[in-house]
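Below: a set of structures, written as structure tokens.
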Structure I
Amino acid sequence: MSQDFFAHETAVIDDNCSIGKGTKIWHFSHIMSGCVIGENCNIGQNVVVSPQVVLGKNVKVQNNVSIYTGVICEDDVFLGPSMVFTNVINPRSNVNRRGQYTKTVVKRGASIGANATIVCGHDIGEFAFIGAGAVVTKEVLPYALVVGNPARQVGWMSEYGHRLHFDDNGIAVCPESGEKYKLEKGRVYKIPE
């Protein structure tokens, strides 16, 4: 295992992990065997990354997050404090369902707010924004803003994390980046420059 990453002395890193250059792993976190963590990630305090989890580059994992087997986070994903993934749809203490984990993919650039819960098997689209405390029970579209329990879509977000307001032609402009977006047939697309 390469050592071009930082791990706090209280972090536990099992054998057979792949951890990218420039990644930081903070206090009391546990990186389990067989996981893959990309370059320049930040793994906060008291985080568990389970076997076979894949994190892309520049993933930010805030404190008290458990990322269970079956989860894949693409590049530039943000996981807010104490958010929760699940990986078994019908858990029972007396029934062993190892090997029956349901896959969840969090696509590039998505953000998941503090204390949100992602029920397994429901992918999160690129640059989607999951509000704090939301409980996601179905797939989330790219650029969608979802809130509540169960989570429902209430709008659209830019790649810079600003709510988009569409004109009569279905065009919105991000107030920070100036990038333009098109709302068409219930989906949002960034307009190439």
Structure II
Amino acid sequence: MKDYFAHETAVIDDGVQIGAGCRIWHFTHIMTGSVMGENCNLGQNVVVSPEVVLGKNVKVQNNVSIYTGVTCEDDVFLGPSMVFTNVINPRSAIIRKEEYMKTNVGIGATIGANATVVCGNDIGKFSFIGAGAVVTKEVKAYALVVGNPSRQVGWMSEFGHRLHFNEEGLATCPESNEQYRLKNDHVTKLLH
């Protein structure tokens, strides 16, 4: 007995692992060898390719294709129509399945609507990629990146708020009151 919901138009291949509480919506295709943790939500017209791994509570909005080589850790948000690639130099006439590059999306990261992540560039935990950004290099943990090509314009809290650091390199999230430290161009959350 399955302990997840799949709309009648969804296609789920054999050899897939789907965690309890997942919701899979209209016209979504989950392909052989993929793994989904508990409580994931996959919107309409999503493709999860072979060997893709999604952690717990991953939210995938409509029209997203997650290609072989991509891993999303827990609590990742993939915005509507965002794009992953998996080959750096695709050509229709040349088979490059042995050249798929890996991309890891860290815990709690957000990738905005219509953003593109070029393969082989890891996305740091709790980072925030703005709508329409084109990511062509690694994104640091807690970084806020925007534009084409993307550039870092600030830092974000785990609750998704822009962090403003004082002279001592400290910032407080306005929603959670958690504190963060900026040191040597890296952000860490302070534990109390």
Value 1.3, calculated as distance in nm of label points 7 Å out along Cα→Cβ at positions 152 and 184 from one of I, II, is from structure II
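Comparing distance in nm of label points 7 Å out along Cα→Cβ at positions 80 and 136 across structures I, II, which is largest?
II
Here, each number is a calculation from the coordinates, and none is a lab measurement. The shown structure was predicted, so the numbers you read here are calculated from the model rather than taken from an experiment. Cβ atoms are built from the backbone, for glycine too; each structure is taken alone.
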